[in-house]
Structure P
Amino acid sequence: MASTLPPDLFDRTTLISLFSVLLILGAAYLVSRRVLSPATRPAYRFLFIWHAFDALIHFFFEGSFLYHCFFSSAPVASIPNAFPNPTNYLGHSDRFVHGAQAGGLNPFAQLWMVYAKADKRWAGVDLGVVSLELLTVLVVGPMAVWVCRDIAKGRQRVNITMIILATAELYGGFMTFCPEWLTGNLNLDTSNWMYMWLYLFFFNTIWVWIPLYAIYVASQEIMDAFRIRAQAAGVRKIK
């Protein structure tokens, strides 16, 4: 089994990429220690860390993906097995390709080329992915910062914002992978445990399980508010 694994499965770029994810998580945790009140409930402390991590991932990682999709290009002939541009992408001819594959030695381009070993759409320009990432970086990222600010300030509107944001994350994940499911996963490589279970499964389903948890926590808080209002009005408790 070991002989079938790619020789670069744990190369320097891969290890740095994985370490950078842990570094961002550590930064989110340290921010939570600095800005949250000691009285902050554990669920909201966890969700603060998650949304801070979420925002940093969207801004730095996915923001860099968009940068290379729009500003990095190279002749097709210079890149073996290049992921082709969509027809008339940014008005360019078919002689050029964009994306991380054209980013050369740029560290973020190299990071995305590591992930592209499991899902080659991230090496170049896939219109569905780019469209979702535009919303992710420009809308979802700032919303995650807004959630963190409201948790730190103790504002109850955060429960509504978290539900909206979590729904967006779930929809984005579905629209990222549904096209692949419908076409037989042509761009995915599940030939080894790391590509399948770490890159494709773990790094994507955390944006399923934690948003579902956020919806649960926020919904419970909203329902509690309805119960308190009903009790104050002398109405039978909502079940």
Structure Q
Amino acid sequence: MAKYWYPMWTRRLHADDDVQFLNWGFEEDPPMGLQLDEADERNRYYIQLYHSTATQAGTDLAGKQVLECSSGHGGGASYITRYLKPASYTGLDFNPDAIKFCSKRHQMPNLQFVHGNAEDLPFPDNSFDAVINIEASHAYPSLEKFLSEVRRVLRPGGRFLQSDVYGRQEFDHWESALKNSGMKMINERVINDEVLRGLDLTAHLSDELIKRYLPGFLHGFGRNFTGVPGSRLYRDAQSHAVEYRSYCLEKV
């Protein structure tokens, strides 16, 4: 899926300037109620996953140097830069087409996008105060190598802020890799319920994109990939056969 489906899907979405988020949605009960500009309302539930991840455990990114590994279409990078006010934000992605899209779509001070590999980050040691990773590490060949690179580029006291989804058979590996990363666990939260609410609230948007950009014989696969209610992935999240979790780790 990571090698073939994801690049094909994102290449098709590059044609749509309004598709800025590739992650699943997020909503709490009671609702988060983030104050958003009107232009951001369409993407509220995708934004809320970024906000929840980036601010967990009292994290304040204002004035900080922030890196996002696998920044996708850059919507999260744009949101955090505009609302949470880091001194700088760097979005890194392995897909050069995504970097071209983001560099054109999200032009603002203190925000840049670079092409690179999350397992071999093109930055010096101790470069960042925070590293953000949303719904991406499950597709990396080596989670351990990625976490080693995160620790290397973080400054002492810097935080790794992650939200991702793994299958039950991968839980032990995920937990072990984080435990042995050399970083201190600050926060851990299973967010299946919040993500399922987000999927319910964004189902119409997912269906709209699937019908617009995929041929009919791929609609079922697209619905599963995007977690549309009733899909296998949606049911697996309900039963916790897959778990969506948020983590905050700190470099000591």
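If mean count of other Cβ atoms within 10 Å over residues 128-135 is computed to be 17.1, which of P, Q is the source? Intermediate results must be reported in sequence, preceding the final value.
On the way: P: 17.1; Q: 24.5.
Value 17.1 for mean count of other Cβ atoms within 10 Å over residues 128-135 corresponds to P out of P, Q.
With helix-only ellipticity at 222 nm (-39500 (n - 2.57) for each DSSP H run of 4 or more, over all residues; to 500) derived from the coordinates and found to be -11500, which of P, Q does the value describe?
Numbers: P: -18500; Q: -11500.
Source structure for this number: Q.
For mean count of other Cβ atoms within 10 Å over residues 120-127, which structure out of P, Q has the highest calculated value?
Numbers: P: 21.9; Q: 12.8.
Of structures P, Q, the maximum of mean count of other Cβ atoms within 10 Å over residues 120-127 occurs in P.
When Rg and Dmax of the Cα atoms in Å is calculated, the result is 20.8, 75; to which of the structures P, Q does this value belong?
Values: P: 20.8, 75; Q: 17.0, 51.
Label of the source structure: P.
As an exercise: percent of Cα pairs over 14 Å apart, for residues 152-191 alone, calculated from one structure in P, Q, equals 62. Which structure is it? Intermediate results must be reported in sequence, preceding the final value.
Numbers: P: 62; Q: 54.
Derived from the structure labelled P.
Since every read-out is calculated from the coordinates, none of them should be taken as a lab result. No experiment lies behind these values; they were computed from the predicted model shown. Cβ atoms are built from the backbone, for glycine too; each structure is taken alone.
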